[in-house]
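What follows are several structures.
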Structure P
Amino acid sequence: VCSYVLYKAHEATWQQAAAVANSLTSALSSEIERNIETVDLSLQAVADNIDRPDINDLSPDLRQLVLFDRSATAHNLGKIVVVDETGHIRYDSKSLKPASANLSDRDYFIAQKPDTATGLFISRPAISRLSGMRFIGLSRRLSRVDGSFAGVTVASLRLAYFERLFRHVVLGPHGSIVLLRTDGVILSRWPLQQQKPAIDLRQSVLLERLKSDPQGHFTIKSSVDDVHRLISYRKVGDLPLVIGVGQSADDIYAGWRGFAISVGAMILTLCVLTILLAIHLVRELGRRKDAETKLAVLAATDSLTGLANRRSFKDAIGREWQRSQREQTTLAMMMIDVD
């Protein structure tokens with residue numbers, strides 16, 4: 001019975017951990033989707049306004065106001081820039097005088113050049129050449145009237161935003177949270193690891209499962225820190241992103257182990273008490289048997305001489321009489337004085 005109770009408690013602990021992780025992935029997915037969509041709306045506004053024929057005739061202050069709405073000053077954003085077809089920065093949401101930098105080698109620029117249907121592109125993690133800030137770039141293509149490539153508008157989203165978000169909600173001391181693109185590139189992970197900014201996980205179990213189900217959970221031993229975890233994952237809306245929340249099996253069962261130890265200690269105590277009680281009962285039965293034997297001897301002997309008394313004689317003569325009758329033999333009785 002105790003084994004069954006512990007098994008059911010073990011099973012319930014695992015199910016509860018999976019439910020909590022699923023709820024967390026849902027909340028994180030919604031938060032990340034909302035923030036990226038907000039940034040994307042700003043990018044689309046820039047792409048729409050950059051086509052205005054009078055945009056270059058506006059004063060710098062007014063042009064900043066037209067191109068970059070209030071969301072461009074959000075805390076999680078580095079900045080939004082407009083890049084021409086050669087990769088040079090034309091406009092910068094943080095400065096009226098854009099820095100002299102060429103971004104034509106960045107993946108968020110390269111990905112937009114050949115295809116007008118790319119839509120929102122989310123880059124690999126990168127480091128700003130100007131500020132040293134770690135970020136991911138969100139870009140949209142700018143096209144001329146004839147459809148040719150006119151550059152990109154790019155927003156830099158701080159990786160510190162994801163790290164703060166993950167640090168406060170990670171489950172347990174050995175838990176982990178990872179945000180990656182659906183092509184296997186890790187964008188952010190908590191806890192932070194001494195690793196390259198991007199790791200290719202195209203063959204990972206998570207992405208294999210994502211192909212058949214946009215959300216779910218499974219167990220696996222991490223290739224990053226060798227910890228056995230329950231992984232709950234969810235695709236982030238319609239974005240090419242997936243969020244994964246990992247809970248260490250040791251953390252999940254920490255409470256259950258305490259319960260199991262308590263139950264085990266109670267059972268062990270009961271077993272010890274049962275053994276002690278059994279030993280006590282055996283001893284008492286032995287004492288009772290010895291007492292009954294002594295009483296039987298006292299009942300069959302004379303207290304003065306220690307010889308068999310009248311009751312003993314009656315029992316003996318009765319037995320012998322029955323035996324002589326059964327075996328058809330004679331019976332003799334001798335009477336001898338004590339002296």
Structure Q
Amino acid sequence: MPAVSRPLIGVVLAATGRLAPLGVPLDFVARALSWPVDVLVRDSASTPDGARAAALSLADAGARVVVTLGGTRTLPAVARACTEREVPCVSTTLPWQVFHAEVFDDDHRPGWAFHFSWGLDDIADVFTDLWEHLGPARRVGCLWNDGTQGTALRRWFRPVAEARGHTLVDLPYREHAADLPDLGDVEVVTSAATAADLAAAVRRARPRLITCSRWLTYPFSVAAHDLLDRVATIVYWTPGHHDGRGRDLAVAYEAATGTPWSQPLGVAHAALEVACHAACAAESRAGTAEVLANLRRDTLAGTLDWARGPAPGVARIPLACGQWHGGHLVVVDNRRDRTVRVGGELRLTRR
């Protein structure tokens with residue numbers, strides 16, 4: 001009997017360029033693990049143009065669905081290219097409001113791009129939970145840039161935090177600039193700065209608590225800057241989530257790469273899980289998109305449900321909050337995600 005051809009899944013990741021460390025978990029999941037499909041990987045080179053070219057190349061190669069994750073500009077480039085070619089795309093690790101705003105417009109309608117992530121309102125909720133360890137109605141310095149991240153935080157994060165009685169103060173900040181703001185006037189800082197910029201600012205004056213959801217979710221950023229220990233960040237996946245279902249994956253990853261596990265590992269696995277399920281359940285790209293649009297499925301990252309919203313093409317995952325203790329990410333608050341256990345107490349800096 002002739003061999004039955006298997007569906008082809010395309011993967012766009014950063015193998016080169018500044019986002020390359022974020023591409024390693026997805027590369028491991030795509031290449032080192034066994035899937036009931038063929039997998040073809042393309043490098044985004046960490047640029048929007050490279051991401052778009054990679055997605056179009058995979059479309060031309062016959063991919064039934066494309067998988068990608070991060071960053072702020074490369075992920076939307078992949079999703080938009082896939083939408084133009086009517087190839088389903090599964091993506092993660094970008095707040096869903098940013099995904100929705102950056103991907104969909106009059107020429108790029110929902111129906112081909114499927115994203116799962118948390119929202120900026122979720123980040124605001126878990127961070128304000130931590131701020132209130134210092135008491136209600138805090139005055140919080142915001143180390144936000146004027147790019148996509150800062151604009152999104154002002155639009156979707158700020159109103160949630162202010163509704164809880166906190167006063168948010170914009171600190172003057174431009175990425176990679178020598179003139180960084182003084183953090184000495186506030187007890188709490190929330191940041192979307194680069195790890196290097198945040199470390200330089202902390203070197204001058206350290207607030208009692210720093211929350212940061214951008215590069216500080218990754219162990220390599222903390223390892224490069226000792227001063228960033230005790231920074232609190234979002235937690236969307238650990239090997240201990242869901243009664244430790246991801247521990248074997250984390251062990252295999254660390255053995256293969258020689259680097260610590262990071263949070264994208266679990267959601268990268270989940271993205272391949274749903275892409276494989278949808279591609280194998282249909283015989284065409286349109287059929288695959290239909291499966292995804294109505295999909296509710298348990299994964300290593302929890303239950304993903306595109307039928308419930310919160311917006312077309314979006315499935316939501318919850319957040320806990322963690323803090324770096326001696327180079328290890330410790331869950332310090334799980335009130336909004338009980339699928340992971342608390343591993344330690346929040347540590348505040350004395351003044």
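Read the figures in this text as sums done on the coordinates, not as results from a lab. This one's a predicted model, so the numbers in the text were calculated from it and none came from an experiment. Cβ atoms are built from the backbone, for glycine too; each structure is taken alone.
Of the structures labelled P, Q, which one yields 3.0 when distance in nm of label points 7 Å out along Cα→Cβ at positions 20 and 156 is computed from its coordinates? Of the options listed, only Q reproduces it.
Work out the source of -10500 here, i.e. which of P, Q gives that when helix-only ellipticity at 222 nm (-39500 (n - 2.57) for each DSSP H run of 4 or more, over all residues; to 500) is computed.
Structure of origin is Q.
Which of P, Q yields 153 for volume of the Cα convex hull per residue in Å³, for residues 180-315 alone, as computed? It must be structure Q, since only it matches.
When FRET efficiency 1/(1 + (r/R0)^6) of positions 68 and 116 (r between Cβ atoms, R0 = 25 Å, to 0.05) is computed for each of P, Q, the one that comes out at 0.60 is P. For structures P, Q, calculate mean count of other Cβ atoms within 10 Å over residues 140-147 and state which one comes out highest. Top value of mean count of other Cβ atoms within 10 Å over residues 140-147, among P, Q, belongs to structure Q. Looking across P, Q, the calculation of mean count of other Cβ atoms within 10 Å over residues 76-83 that yields 23.4 traces back to P.
Structures P, Q were shown, and volume of the Cα convex hull per residue in Å³ at 228 was computed from P. Here semi-axes √(5λ) of the Cα gyration tensor in Å, for residues 236-275 alone was derived from just one of the structures P, Q, and that gives 16, 12, 9; the source is Q.
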